[in-house]
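In what follows, structures are represented as structure tokens.
Here, each number is a calculation from the coordinates, and none is a lab measurement. Quantities reported herein were computed from a predicted structural model and do not represent experimental measurements. Cβ atoms are built from the backbone, for glycine too; each structure is taken alone.
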Structure I
């Protein structure tokens, strides 16, 4: 497995540093390289779908909707979330992009690229929709009307029988006003009707953490410490079965509700990470040297922490 070979190489370098009495270097190497990789392997392999880290609503959704502002958002910010249910035959994944990204006049090209990205992510062509709405045009200085976002979302939630929504938080990861508008529209939709499907928002972090790659998995994991320990040392609680273990049948909420439902930590395995990279490779119009670095350095390519809206 690539992750384990990577870890073995890291341990070897760490031992060399200790032998040469570079104590500060060895400590730094452990904190910023070995420990994050070990945590990544643990969370992305052994605990990847544990109910203490992945709420009932996410594990058991049958019709998942990722709603974004522009083509390529799905790769840059949401790869771990959209691939969490990949390979599950009973799950239908949908992507709704509210604009074609036509700010520089490349809307049609970006629409085609988004369709190719969906194919790499395993999203069916009829479930990959890129809109062209006159009130929702790609513009970093234009705040979209959240009522329009809410109306569009309501239409597709009904059409596709959506039972889980994933989107931006209030800052929109990068601060782009279109991203923030989407978040506000989804929040309005969720708050206007208690019977709407649960919505989760990927959490924004300040720039140093955003580009700390796997190193940021350590501070991100801290709020989940007790849940991780519980997952390591106790069996899955009664009532937290998944559709997979139930033969694809809908699983009711545990008695008293999901006590882990307020937040989620979704970590890609190596294959999912590479699939996210392959999906972004389809966005040729957005490819640049800094995006190459982004594929490695951005925490959002490796993991998402979400909060229920």
Structure II
């Protein structure tokens, strides 16, 4: 074999060795992991149709909590997703208003639960309980839900919120002032004798009706909103021509923005920013105020 042939073969062999070494180095090199998605996201990317729908992504069921089996509130109904593969869910306690029982706001239970929440609609100790008492009962219900209930393993106890109607709306405000770790609050047609809520640290969406004569927005919902810290994630939705009873029957606008608010702040799901910022408008909305973009 000539010297030139041997040199050529050696050159080819060296080139192949170098190439093999490069391949090994590439395979062995650590890969940069992709950024993890928000671990609290539940369900596919939302659309206007999905959050306006009567039923969301998750199948749900419910269980009754007897008044006699609890202390601190009057029992109620828990609505929750049947899925055990999606991870734990955030939870929301909802309280009705003066002289009302849970049926007054029951439509919200399966609707919100089907979007990926455990929802507890409660009865109060007395239908005549005042707003602060209703706030205390909301907190007792959340404690029961996360510590004692048969669905506690489905709940992330660090991601909780409250809602309420009328005096229950005032109760939701009161609950957030007491427990500042709550992630979201939605007072609906709220009624409370206290007008300043500067101590609230929970992102709050206040929903009011333009034609509400029981808790007129000018003396309840709007002062409540303006008293919230200007640094707080907050919003004020005034429903066009709506009366005080608007939250007691299925209402697409109330559901749409309540769900978006709960998703944004309990699940930290920024996919819902699109429905909250810039300020929404439409025939059902008389006014929307907020300090978006939200943190």
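Here are the numbers for the structure shown:
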item: Read-out relative contact order in percent (Cα under 8 Å, 6 or more apart), computed value 15, structure in I, II; result: II
item: Computed 117 for volume of the Cα convex hull per residue in Å³, for residues 125-276 alone - originating structure among I, II; result: II
item: Origin of the value 1.0, where distance in nm of label points 7 Å out along Cα→Cβ at positions 189 and 221 was derived from one of I, II; result: II
item: Mean count of other Cβ atoms within 10 Å over residues 117-124 - highest-scoring structure of I, II; result: II
item: Highest-scoring label, criterion being distance in nm of label points 7 Å out along Cα→Cβ at positions 157 and 285, among I, II; result: II
item: Per mean projected area of the Cα convex hull in nm², the highest-valued of structures I, II; result: II
item: For -9500 (helix-only ellipticity at 222 nm (-39500 (n - 2.57) for each DSSP H run of 4 or more, over all residues; to 500), calculated) the corresponding structure among I, II; result: II
item: Mean count of other Cβ atoms within 10 Å over residues 173-180 - highest-scoring structure of I, II; result: II
item: Structure responsible for 1.07, with Rg/Rh (Cα atoms, Kirkwood Rh), for residues 197-260 alone calculated and labels I, II on offer; result: I
